[in-house]
1. Suppose you compute distance in nm of label points 7 Å out along Cα→Cβ at positions 22 and 110 for every structure in P, Q: which one lands on 1.7?
2. Matching task: -0.77, -1.26 is the computed value of log10 I(q)/I(0) by the Debye sum over Cα atoms at q = 0.15, 0.21 Å⁻¹. Pick the structure from P, Q.
3. Tell me which of P, Q gives 24, 41, 25, 9, 1 when you compute P(r) over Cα pairs in 10 Å bins from 0, in percent, for residues 30-77 alone.
4. With distance in nm of label points 7 Å out along Cα→Cβ at positions 86 and 118 derived from the coordinates and found to be 3.0, which of P, Q does the value describe?
5. Of the structures labelled P, Q, which one yields 30 when relative contact order in percent (Cα under 8 Å, 6 or more apart) is computed from its coordinates?
6. Where does the value -11000 come from, among P, Q, when helix-only ellipticity at 222 nm (-39500 (n - 2.57) for each DSSP H run of 4 or more, over all residues; to 500) is the thing being computed?
7. To test your reading of the models, identify which of P, Q gives 2.8 for distance in nm of label points 7 Å out along Cα→Cβ at positions 38 and 126 when calculated.
Structure P
Amino acid sequence: MNLDLFAQPLLQAIGFAGILSADGAAGILRARYVTRSELTHSGGRVLQGGIVTAWMDSAMAMVVYAHDASCLVSSLELKVSFLEPVGNGAFEVEARILRQGRNIAFLEADVWSDERKLHARASSTGKLIRRHEAGGAASRP
C-alpha cells in the first residue's frame, strides 16, 4: 500500500513502524506503532493519550484508503476509551470499517500489546473525500 498521501513526518513523529497487513475488501488493517520515550509521562512509563489517539486515527485513515484508494477521510467525530496504560514497546493497531457509504464511514480501532491485551479502543465517524473532488492532488488525511 502506497503511504505517500499520508504525512510522513507525522507518522514518524508518532512512532509508526509499518503496516502488518491490509485487507481492503474486508476493511481491516493492522499496523505497528512503537512508543517514543520523549512522548511519555509518569516517569517515562505511559505514552501520552493524544499519541495513542493519533495511532488509531491514522490507522483508521489507512484502512479507508486500503478499501478504496480514491478516498481519503477527515474525522468528523472521534471517541477514545483508554482501558490500560500504553507503556514502552511496540503495539499493534487494528482498524476496521464498520460501514462505508458514499460520503460517510463508520470506523473502529483497537490498540493491542504483543501479549494480546487491549489497551485502547476508538470509534470514529469520517467524511469521505474523493481524491478527484480534492482538485486532483489529494490533500493529506
Structure Q
Amino acid sequence: MGDLLSKFAVRDVMTRGVVTVNFTAGVKEVLDAMVENDVTAVVVVNNQSETMGVISSVDILKNFTGKTKEEILSLTAEDIMTPHTIDIAPESNLEEAAKVMLEKNIHRLVITQKKPVGSLPIPVGILSATDFVKLYDIELKKE
C-alpha cells in the first residue's frame, strides 16, 4: 500500500481546521470543546495560537481516573495535555506521515504552518488514523 499513500500529500486527506483550547482553560471547557465538536482530541495553544500540546480522550482517562470531582475541576488544559506534539507540514507526503505515526505509536499528527525560527507552529489541521481508513475505503473501491 506504500505506493498508494505516496500519491497523496497530507493536505489531501487531513481534517482541516482544528479544535483548540487555550492552555489556561479549565477541564470543563476542554470537555465541552471535545463533546460539542464530536472530536477525540483538541490542540492546546498559547495566547499566540501556537501549538503547545494535545489532549486526547486517553489523556482525560489518565488524568481523571482516581481523582475526586474537586481535584478534576482544579486541573487546566496545560496540566493534562501531552506536550511536545509531533507535527507535520500539509505538503508532506502521506506515506511519510504514516511511517511517523507507526514509529511513534501515535494516533494523530498535528498539521502546522511553518513559522519563523524561535516560534511555535500554528495548527491548521489534524491527520488521524481514521483519515487513513477513509482514504483506503475510497481508493480501494475505485476500479
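Taken together, the values in this text are just the output of simple stated rules run on the coordinates, not laboratory data. What you see is a predicted model, and the numbers here were worked out from it, not measured in a lab. Cβ atoms are built from the backbone, for glycine too; each structure is taken alone.
1. Values: P: 2.2; Q: 1.7.
Attributed to the structure labelled Q.
2. Numbers: P: -0.68, -1.27; Q: -0.77, -1.26.
Derived from Q, not from the others.
3. Clearly, the read-out refers to P.
4. Going through each structure in turn, the value belongs to Q.
5. Q
6. Q
7. P
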